[in-house]
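A short reminder: the numbers here are calculations on the coordinates, not readings from a lab. None of the values given here were measured: they were computed from a predicted structure. Cβ atoms are built from the backbone, for glycine too; each structure is taken alone.
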Structure 1
């Protein structure tokens, strides 16, 4: 998806990293099992966070196994999966499908249309309300696209729309934890949108693409203003997380919320300023 919601690897214990990686591989396996190889193309570390969050909160049965894959054809990889691995796989496909269709409607990209058709696969019914979620996601993505065409510069409006999309994905069922999960998804979604727009700013200016920060990027204190926005989003997100009665994998999840989400930001900020990037603390695909 985006690759912003990741771990800060040096701050994790080896065992914690192994657990995180096993859930990542478990999500990959769910995508492959349910949607084939095309499903694996949508795999992201962002959604691995959601798998671990829901699994740690609801404490369903977790299956531990080992499987080989295209990336690791010789050595079987440890995998951890639960019913929420399948749920998140389905949500990932829903979001990817409607995003591809939205791109097709905007740009008439044949590749996007072909990708969307490949993604349009029936998924097993696990008792989750997919139809309602699909309707909301489609509607919000359409509104987001419309606002972009209108060159909307209000970042709170734009980030809020994506935040609402993420809030839908973060709530698998209507229960006592739904409100907190929705708010975590909302503020994390706003963080992702703001950081993505900030990250893409220079390229969007060069290619004359839409970006809500174009009109203010040369103002004094712009970088500090963006950092303030991002800090506010993560403060709200983390506050909601701490309300949840999570014990299992809590330190891994905190690593992501308090440190991991900032690794890409600081790396890109140094690059924008022409500073040397000494190290990259984000996880690599081959780790």
Structure 2
């Protein structure tokens, strides 16, 4: 005697929609939560309870302890760009313009982006791990029980320190990149010094430096807020701390790349609006 298996229950009408809409809804909820979290952190900078001692500690950690890494990275990025692009420019007889192109690329794009990415790995991961450890050990709950807003007390100093230190580190990265490019172009490939600096002076201006520093200002602030948000929302246990640090870097990296594109388009639009007769420099 065979036993007939009952037919499978019918699928709900939205069964095929949920696998697609679920991640999108989760991402939108996370974005909204991060926005509210960032608003609380930024408002904490303008309160009397702002911890200047914590800000100074984080600023020293971001600035001094990251300076050597940023300078070394910028120096070799400038060298690599010069080595990789020299043959292409030499083929068409434009090697004297090599410095101008690399200088513009470093100042407007590679300087702020690479500095932010490097610090997202070093500083952002450390911020997320530190705050996640405080979450796991219930230190954040203890602050809340004492009537202290942990977001305003802990995140605001880290946000302000990143906001100020990362643009300064970007300037050092820019200078190191220009030095590396100059060493290769002038002392290895023997490009004419006068034409090298003349082209650089004609193509790289104050506006380009301002755009690069402004990008670093925005990218540094966003990186700090993402890292702190991941740390505050860490899962319990050591695995949760590690996952928070990993998410902080991944989310920061993706945000840096996307924001760099948006800010580049915005900067070019502003340039064309202020100087309509001048050609916009698009990297």
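Matching task: 30 is the computed value of relative contact order in percent (Cα under 8 Å, 6 or more apart). Pick the structure from 1, 2.
The read-out comes from structure 2.
From which structure (1, 2) was percent of Cα pairs over 27 Å apart calculated, if the value obtained is 51?
Values: 1: 41; 2: 51.
Going through each structure in turn, the value belongs to 2.
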(message) Say we calculate FRET efficiency 1/(1 + (r/R0)^6) of positions 76 and 212 (r between Cβ atoms, R0 = 35 Å, to 0.05) for every structure; which of 1, 2 gives the highest result?
(response) 2
(request) Tell me which of 1, 2 gives 1.9 when you compute distance in nm of label points 7 Å out along Cα→Cβ at positions 52 and 228. (result) 2
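With mean count of other Cβ atoms within 10 Å over residues 148-155 coming out at 13.0, pick the structure among 1, 2 it was computed from.
Values: 1: 13.0; 2: 20.9.
The value was obtained from structure 1.
Of the structures labelled 1, 2, which one yields -25000 when helix-only ellipticity at 222 nm (-39500 (n - 2.57) for each DSSP H run of 4 or more, over all residues; to 500) is computed from its coordinates?
On the way: 1: -21000; 2: -25000.
Here the read-out was taken from 2.
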